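See the structures that follow.
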Structure 1
Amino acid sequence: MIAEEVNDNHPLRLLDEKTGLPNAEISLILARSGVGKSAALINFAIDTLLDGHQVLHFSAGMDSAKVHDYYQEIYTAFLKFNPEDRSHPWEELNNHLMVVSYRDSQRMINDLDEEIETIHRQARLSPSLVIVDGLDFDGNAEGQLRRLHNLAGKHKLRILSSMRIHRNADGSLDLEGPRQIAMKQTSHLYFMEPHGSRSHLEFQTPEGQTDLPVYFCHEHLVFRPA
């Protein structure tokens with residue numbers, strides 16, 4: 001049984017105090033390519049696994065074996081900063097994780113409802129968190145976010161996803177357009193802004209953004225207290 005004791009200074013505990021991941025809703029991380037979106041999602045997933053809950057991870061563009069390897073790599077980094085987790089070997093956590101991989105992100109989104117129902121019915125998996133990774137903020141983004149929003153409500157699930165955003169013609173990062181579209185479907189929107197060896201995590205609101213008391217460490221691929 002996974003212990004429920006957690007370190008009060010754990011960065012994701014600090015994040016829970018500020019925002020958290022609400023049930024029956026989608027939470028979304030926006031960032032440009034190469035910032036660490038996939039690893040950031042896995043941080044939340046590992047935290048859920050350590051709490052004794054099941055995680056369902058959908059990935060577009062990364063095969064299942066590579067995703068599992070990535071989880072194990074990041075879990076190893078977790079142990080450096082959270083030694084109390086050493087009593088839970090990776091093999092124990094892996095029993096609570098299911099990964100489903102797709103080559104095409106749109107097909108993945110189209111299949112999500114059926115996949116969730118099939119996994120629940122046949123594998124008896126009742127995930128506490130669903131990760132959806134590998135999405136791009138393109139012409140399909142608004143429809144994809146709407147579908148994720150509806151699925152979170154239908155299945156009463158916490159869904160955490162990320163989307164890659166791009167640069168404008170002048171080289172500036174196009175955040176405002178995706179931000180406005182995303183906020184129609186979620187009240188829990190985050191932006192990862194890189195600064196050297198780390199990325200700051202900003203919580204987006206209609207009035208602007210709020211810096212959160214954590215940062216993402218590029219070297220170790222984990223969140224740390226700011």
Structure 2
Amino acid sequence: MDHWKVSRPTVGRTIMIVGNGSVAAGAAAIIDAADLVIRFNDCRSRGAGGSRTDIVAVCNTGRPALSMLGGGNWKNSAAVRQASAIWCVRSAAKFESLRSQLAHSHPDLDDLCDDYSSGFRAFAKATGRAFHAVPASIHDHVDTGLRAHDPDPYVVPSSGLIIIAEVLAHWRQPEDRIVLAGFGHAGWEWHPFDAERRYVDALVVQRQLSRLDRSGDQIGSNVAVKAV
């Protein structure tokens with residue numbers, strides 16, 4: 001079996017955004033060696049995708065939010081215990097603005113716009129964690145960007161794409177490297193995953209970020225992954 005190592009410059013951070021899809025064999029050590037690791041919701045990426053977790057980005061509306069806030073499973077999970085920050089992916093104002101439209105187009109999604117960010121904010125405050133809510137402008141920016149990639153009809157972009165856009169817009173420093181792992185671009189039927197894949201591939205071509213999962217010997221302009 002191949003073993004992997006990461007070589008990188010001495011300046012700038014490596015920010016890993018780790019989705020809940022499959023992760024390349026041997027990637028755990030690379031992910032854990034990053035300067036910042038962002039995971040999602042119940043952090044199913046832990047294990048094959050390493051263990052380090054600095055930020056947990058949560059879907060803060062509807063049933064997923066209620067599931068995480070209810071009981072103690074999510075709050076007491078290893079990833080959440082390790083995280084120093086909770087990010088709410090969905091803008092309460094943006095989702096409230098979608099409520100009447102979705103009541104007509106997708107009446108089965110009647111709870112999608114119910115916002116529980118206050119619960120995550122309270123949890124973060126009570127446990128000494130930082131809290132951040134992604135602004136509505138990022139959702140709008142992603143919607144605009146997706147139009148260039150011929151999306152099928154969709155309800156909202158995925159949490160993964162929102163966080164990619166948020167990091168690129170507001171958190172990346174000039175020398176930072178943004179690396180994705182666990183992004184299979186598959187899941188809920190009302191996310192535009194095919195268009196999202198094309199959107200992310202375009203960002204890779206533009207050297208805005210790189211993919212760990214799709215690497216050969218090189219995963220981006222600043223982070224080299226080699227089999228040894």
Structure 3
Amino acid sequence: FREANGIDLKQNKDLTALQRLREAAEMAKKELSNVVSTVISLPFITMSANQTPLHLEYTLTRTKFNEITKTLVNRCVTPLRQVLKDAKLQVSQIDQVILVGGSTRIPAIQELVTKELGNKQLNKSVNPDEAVALGAAIQGGILRGDVQDIVLLDVTPLSLGIETLGGIFTKLIERNTTIPTSKSQIFSTAVANQSSVDINVLQGERALAKDNQLLGSFQLTGIPPAPKGIPQI
């Protein structure tokens with residue numbers, strides 16, 4: 001549309017036109033889960049420089065959609081492999097693969113998951129849009145006492161730790177640890193006669209503190225004067 005008319009709808013100040021474009025793109029994405037091509041048709045999407053109405057009509061194929069979303073789809077590989085590692089499971093130990101979330105209807109996603117999990121058949125009996133709601137219903141049943149044979153445990157989604165000398169992120173509580181939990185570790189001072197330390201608490205998996213999320217900071221004071229490395233904190 002930009003090449004044909006010299007107008008970039010993304011830079012257009014017409015918010016209504018931009019919203020129509022977003023809605024049409026969303027609909028096209030959904031339709032391409034079931035068909036190999038779809039037409040995006042938006043009459044009177046905007047006006048030309050001489051105030052002539054312009055219309056947008058574009059045929060989007062699944063092949064083109066897969067091409068422009070390939071980078072996003074490939075980003076699913078790392079968390080998929082990580083969750084197997086965290087669960088200490090081999091692909092051969094998986095009984096069923098249940099798809100959760102509307103975007104799992106995208107054929108490219110299904111193909112990637114199938115390939116990564118050894119061509120295991122995907123269980124499509126559960127509506128991916130309702131799977132989270134089912135989990136919430138189970139949680140409600142547990143709270144009411146209606147469900148007796150399932151135990152849900154809260155875990156830390158990311159590792160928790162502090163920033164240490166050199167901007168290093170030192171993990172104290174590993175990700176997927178059942179909570180509540182506690183962990184103790186001895187640290188010391190970095191310079192002689194240090195009377196206080198600033199402690200930054202972070203969560204994440206990166207080696208450097210700056211690459212993780214800061215949860216909070218506090219200052220520990222009252223450290224007795226001593227050579228560096230002597231006080232135990």
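The numbers here are math on the coordinates, done by the rules we state, and not lab data. Quick caveat: nothing in here was measured; it's all calculated off a predicted structure. Cβ atoms are built from the backbone, for glycine too; each structure is taken alone.
A few remarks follow.
- Structures 1, 2, 3, by relative contact order in percent (Cα under 8 Å, 6 or more apart): label with the highest value: 1
- Answer label among 1, 2, 3 for the case where distance in nm of label points 7 Å out along Cα→Cβ at positions 134 and 158, calculated from the coordinates, equals 1.2: 2
- Origin of the value 19, 11, 10, where semi-axes √(5λ) of the Cα gyration tensor in Å, for residues 46-85 alone was derived from one of 1, 2, 3: 2
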